[in-house]
Structures are given as C-alpha cells and as structure tokens.
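Once you scroll down, you'll see the structures, which are given as structure tokens.
All of the numbers you see were taken from the coordinates with simple rules; none came from a lab. Nothing here was measured: the structure is a model prediction, and the numbers come from that model. Cβ atoms are built from the backbone, for glycine too; each structure is taken alone.
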Structure 1
Amino acid sequence: MRFTIMARRRFFVDAVDGSSAVLSGDDARHLGQVLRAETGQLYELSDNRSVYLAEIEAVRKDGIRFRVVEELALAPPPVHITLLLALIKFDRFEWAIEKATELGVETIVPVETERSEKGLRAAAAKRLERWRKIARESSQQARRARLPEILPPVGFAEAAGGAASFSCFLEEQPGAGPLFCALPASRQPFDTVRLLTGPEGGWTDAERAGARTAGWTAVSLGSNILRAETAAVAAVAVLTGAWLKPASVDSFVSRPLS
C-alpha cells in the first residue's frame, strides 16, 4: 500500500480584500495555462501576512479571481535568520538566494567585501527586482507564509553593525570552532540570528578583526573547502535545524513504505 500526501499549491497575492483576492502576472498565467486552473479548485494564498484557503471563482486573461474560504493557522518560524551574503558571481549568488529562501531565511543582505569582484555592488543594485522574483518563486515552491526581504547591497562595515541573539561569521582559517558547538545552549523561537558569509577569496585580516571586534563569533563547517554559496546554504541549514523543536513521538504515524 502506498500513501501519497500532496500539499496544495500556494501563491502570493498583492492583497486580500475582504473575502476575495486576485492573482495576476506570471503566476496567474502559470496557474491558468500550465496548471489548467478551473473554477471551484482550491489553492492557498498569502498576502505576505496571513495564509488563506481560497476557491477559484473566475479564470480570465487578466488574472484569476478567488473567493476566500478561511484563514489558515500558521506555525511560528523556529528562528529569525538574517543572511549577510558576500557578493559573488551572480549565477551562484542567485542559487544561494533560492536555497536560503527554501530554508526559511527572513532577510538577505548582499555585502561588498574587500575581495568581492569590482563592480558587483553597483550591478547588484540593478538586480534587486530579479532577486526578489527568484525569492518569490522559491517561497511559493517551499510554501512559505511570507517572502524574505532582500535589501540593497551594503559595505562590510555596515554589515558588521547591529545586534542579534547570536551573530556568527564563517571562517575558513584554522582556529574557528564548529558552528554547531558555538550555538547558544538556550534557544527560543523568537531568537534572531545573523550569519555572515565570505567571498570566494575569503576574508582579509582587517575584516576578521572587524567582525570579532563587533561581537561576531568565528565558526567553521569543517576542513573541506566549500564554494561560497555552498557554505552559506549549509550554515543556514545547520542554524535552522538547531532551533527546531523535536516533535512528540505520538505525533508520528507509522506508514508502510510500499
């Protein structure tokens, strides 16, 4: 016997007006033309605040109109993560945005470091809308309730400022302790975490000193040399998993695999 669990597709809309909402643009074309949407079908909609179960009322060329059936309960995020991601080649940077979004990162900040390629910061400012579109598509695929915020690029000094429950930066040089061992012993769902990841050429000594002076903890993912985007996503996965609360054994239902 096989068990198949299919989650409803989720889409982001600009607004939910009372009991109705309209999906437009590329998402509407995908739903209407690729998924062959029909009246009466149920989908989930998010207005970037709440999530609703909604029924298709009309499929039109200019958009798809929904009737809201009910508001759905949302589980709180295990942790609020800000990823300060050093600017790297844009194809790899965009891959990191996609995967970090799937993993639940709430804020992504492009960071210009001393070893970032020249001109990336200026070019990055022109790519914000593209990156937000990537994050939107990834959020819908991951069934997120809210979109991550992707901020304009900043310099290293600005990135190192601010405060959080826990701030760490990835360090490839010997001496940094394992990321998991550096985590605070007491972790709560409302904690804020900042993760700073470096460029392909690594940190300069001045940047290392600046991060430590600002209160950041140097952490390592092991002895293997990882690409910048791989390291960022791996670290986010560790952080997210560390804040997850174990479910009760009673909440698991044994099902045969085949």
Structure 2
Amino acid sequence: MTLVSVVLTEDEQRLKERIVRTARHGRVLVVTMDRPERRNALGKVMRQGLRDAFDAFEADPDLRCAILTGTGPAFSAGGDLKEMSETAMKVPPKHSDIMISSNGTVSKPVIAAVNGYALAGGFRLVQNCDLAVAAEQATFGISEVLRGRGSPWAAPLINIVPQRVMTELLLTGEPIGAARAYEVGLVNRVVPAERLLDAALEMAQKIAAAAPLSVRAAKRLVQLTTEMGVTQAERAADLVYERVYLSDDAQEGPRAFAEKREPVWTGT
C-alpha cells in the first residue's frame, strides 16, 4: 500500500505545528484541528498534519484510542475552497481523501468529538472515525452539490445511515442537526458543548482500559462485516480472533476475574 506524504516548506511546517495539536490523556491521544479562522478547512497543510498525528498514534504502543476534534464554530468545513480556487482544482488528487494516517486508516479506534458543523470533507472525517460524540449545536452536511463538486467519498455512508437519509443528504446539500444525526445512527451520543471533550474522553478511556488485542480485532470485525457481508466475514473473523484467543491477555482476563482484581493487559 502506498503511503501518502506531502512535502511541506519550512513555513508550512510551522503552520502545521500550529494548526494540528496533540495532547495525551493517559492512553488516549486527542488530536485537535486548530485553525478556526479558516473553519478548520482541510487544505494541504491540515491534511498532512492529520496524517502525521495519526501515524504517530498508530506507532505508539502506549496509546490505545484517539479523539479527533476541532476548535471554534466548525469541526471542519471540508476542503479549502480558497486553495481549490487558487489551484483551479478539477478532480481532487487521490491522496486528498487520506487523512487518518498516511494510508487512511489505523488499527486502533478513533472517536470524532464534533464541536460544530462538519461539512463535506469534515463530514468525511466523521464518517471515517469509528465512533462519534456530538455537541448539541453540531451539524452535518454533504454540501458538494451546492458548490458544483463531487462526493464519491460518501459511498461507505450506506453502511451507517438508511438509504433515504443518505439520498437526502447528497441531493439537497442541506445539513442535519445533532439530534437528527443521533436519530439516524450517524453519532453515538449528543451532549452539551461544555461536556463534549469529557464525554469523548470517558468513552475513549473505557476503550483504552479494555484488552487491546480484543479491541483491535473488534474494530477489524466491523470492517470485515461491512466490506464482505456477514457469511464471508464470519469465516474471516475466525482468523482475526485466533491471535486474541492464543494471547497472554486471553488467559489474564479470566484469571483476573477469578482473583477478583483488575486485569493487567500486555497486548501480547
């Protein structure tokens, strides 16, 4: 698999360090898009910043879950339209949609903490995360039809929301609010804005406290089921979980239960 890495100038490197921030909370990494004056638009520098942040997350064995959020009124307004206009972009480069690491995915869970509106590419980022917590004022929209652009990235959305909901989002470009997003299964929880990060951290810390091999296998099982269908996925899942069953952690879990103590996971 080809890994995406865009070469940045020194000025762009400094900008990247400012607009993509990371913070550790125990075994949880919080990745924050921090360019509110540009509505956290997904320009070249922001995209590469996200790739670098999630590459580091994937490579760190001490980190077990990540949260992606934004600052200001937007989670992300999507592609940087100013940048698109300046470069007269036609068909977007294939790598432009790869943001959750250099190959577009990580083996550990990622939670979207949606602080504001998530439009177009911002919506895609939410779609690409495994779970989502939304602030009450958050909105979600696929606005490409209003800009003459395309949204081929939305194809996997059919595995998340009903067909009629997906069709309405694509054809009208009209956003839906957090309550509606929860109702149709796009987000897992809706909370007051001041509780957003705390709620996402609570969810992330529960995941981080679980057996890491089991968590990774569970994430893979969901991917297999949506990509392959149930029958084929059941067969593939046996192989995915074989390493889990044969691990030291598979013995530690029952042993800790019998000894009435918290398990100590080693990931081996």
Of the structures 1, 2, report the one carrying the highest value of Kirkwood radius over Cα pairs in Å. 1
Of the structures 1, 2, the one that -13000 was derived from, the read-out being helix-only ellipticity at 222 nm (-39500 (n - 2.57) for each DSSP H run of 4 or more, over all residues; to 500): 2
Computing FRET efficiency 1/(1 + (r/R0)^6) of positions 36 and 100 (r between Cβ atoms, R0 = 25 Å, to 0.05) gives 0.70 for which of 1, 2? 2
Given a value of 20 for relative contact order in percent (Cα under 8 Å, 6 or more apart), calculated from one of 1, 2, which structure does it belong to? 1
